[in-house]
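Scrolling down, you'll hit the structures one after another.
Just so it is clear, none of the values below were taken in a lab; they were calculated from the coordinates. All values derive from a computational prediction rather than experimental measurement. Cβ atoms are built from the backbone, for glycine too; each structure is taken alone.
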Structure I
Amino acid sequence: MILISLTLILFSCSKKEEQKLNPDIGSGYAGLEVGKWVVYNVDSITYDDFDNSIDTASYQIRELVDSKFLDLGDDEAFKIIRYRRDSDTLAWDIIDVWSSKLTATSFQKTEENIKYLKLILPVKESKTWNGNSMNNQSSILYEFDFVDQSKIIGGISLGNVLRVIQGGEDGLDNLINPTFFEEKYAKGIGLVYKRSTDKVRSALNSPWKGYDVIMTLSSSGG
């Protein structure tokens, strides 16, 4: 009995030490694991001020973590294949090949050959950073609005969700140039919601030019 008790005590201590050495910094929010996939329902509105037209579209996007590779910095990265279909009865068509990378301090994603600093690790509410610090675009402030909250997204209950606001939350209040960007991530899945709004008009009664696109989790697996 003494030997068993001593073994349990040593095991408990070793687990506590392991937790101290390997804290949960939030890397699971990246969803980077070969074979994982996410399907999104996308609603898109495009405004053209030339002919005062509004073009709406609904379709699906599928992102698959296809494989690992070594990037130019000789670091492990992941190949992301993106597909599109205009209805859930149609076959998927490949539209992009992107890449992602997870380091001890960040989650990076290269979209259309532009690298973005999507998440800073460890994740922490109200923490801010420049999402464009790894490209040559103008700096944009990213901020964790909330972390590790339960949310329902696309009708799916998710236990651990964080929200990143990109460029400030009051953009939609601008009546001439409403600009708003946000992303939500779920632990073990990755991106589960994204909204990109960038519209402009010359006056309150003038036609819009720009877009409003919303991606919402439909299903995931792998």
Structure II
Amino acid sequence: MCFSETVSFTASAMLLAGGGYSVQKAWKANKKYLPVALMPVFAGLQQFSEGLVWNGMTGNDPLTVLVSALGFIFFTWFMWPFWIPLAVYVLEPPESRRKHLFSVFALIGLAFGLILYVPHLVNPEWINVSINRDSLAYEGTMLLDFMMPRILTNIIYLSLIIVPPLLSRYRHINYFGFTLIAVVVVDFLFLRYAYISFFCLLAGMATLHLIYIISRNKCSRECPELFN
């Protein structure tokens, strides 16, 4: 998260605690919720990684910065474009005509995430972390930069994480999709100087919405045969 190491670790603790609660509720209510329930856990781990990035930046430790940044962008570039469509796919009722579409989104997200992330393991010099306005800015080279403008990469990425929730059978998962849209708008309008860090912070906070959905078993109203 932006601002400081302390804030990052605090956000991490909150998300991990909330994620642990949501996983417990999902296990008892319906295991179809589990991929959704794990998302706050992943967001907490991502924020913990960013806390370590702060630790490396303030301690002038390039190795800690590199390793921790690799952990942070693992979730940013690899996990989210794959996991969000997968979570929606698992949650979707078997008879839904869109279930196959979500599996396609998940496969595309997996391939896209690998293309975005794996080259950084081979070319760690592509990772460039700096402090801009007291916030962490992640800039650097991406493989797709050699094939298309970065804005197009970002559009594909956002489509993979936003469109599946918007198309879900469940109204409250649709609401989560709109929450992500709000995150993108705020990030674009006000926080572009450190947009990756702020996006992951706000998207991580947005997963608290998922904890609410699971704790209240909201999907049971629309699909009682699966969730009651």
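Match the computed value 0.9 of distance in nm of label points 7 Å out along Cα→Cβ at positions 73 and 105 to one of the structures I, II, and report its label.
It must be structure I, since only it matches.
When helix-only ellipticity at 222 nm (-39500 (n - 2.57) for each DSSP H run of 4 or more, over all residues; to 500) is computed for each of I, II, which one produces -23500?
Answer by label: II.
Something else now. The value 24 for relative contact order in percent (Cα under 8 Å, 6 or more apart) was derived from one model only; which of I, II is it?
II
Taking 10.5 as the value of mean count of other Cβ atoms within 10 Å over residues 89-96 derived from one of the structures shown (I, II), identify that structure. Could the numbers behind the result be given before it?
Values: I: 10.5; II: 17.2.
Structure I accounts for this read-out.
Separate question: Here P(r) over Cα pairs in 5 Å bins from 0, in percent, for residues 153-200 alone has been calculated and equals 5, 21, 25, 17, 14, 11, 5, 1, so which of I, II was it run on?
I
Continuing with this model, one more query. Determine which structure produced the value 38, 21, 18 for semi-axes √(5λ) of the Cα gyration tensor in Å, calculated from the coordinates; the candidates are I, II.
The value was obtained from structure I.
Then there's this: For distance in nm of label points 7 Å out along Cα→Cβ at positions 185 and 209, which structure out of I, II has the highest calculated value?
Comparing I, II by distance in nm of label points 7 Å out along Cα→Cβ at positions 185 and 209, the maximum is at I.
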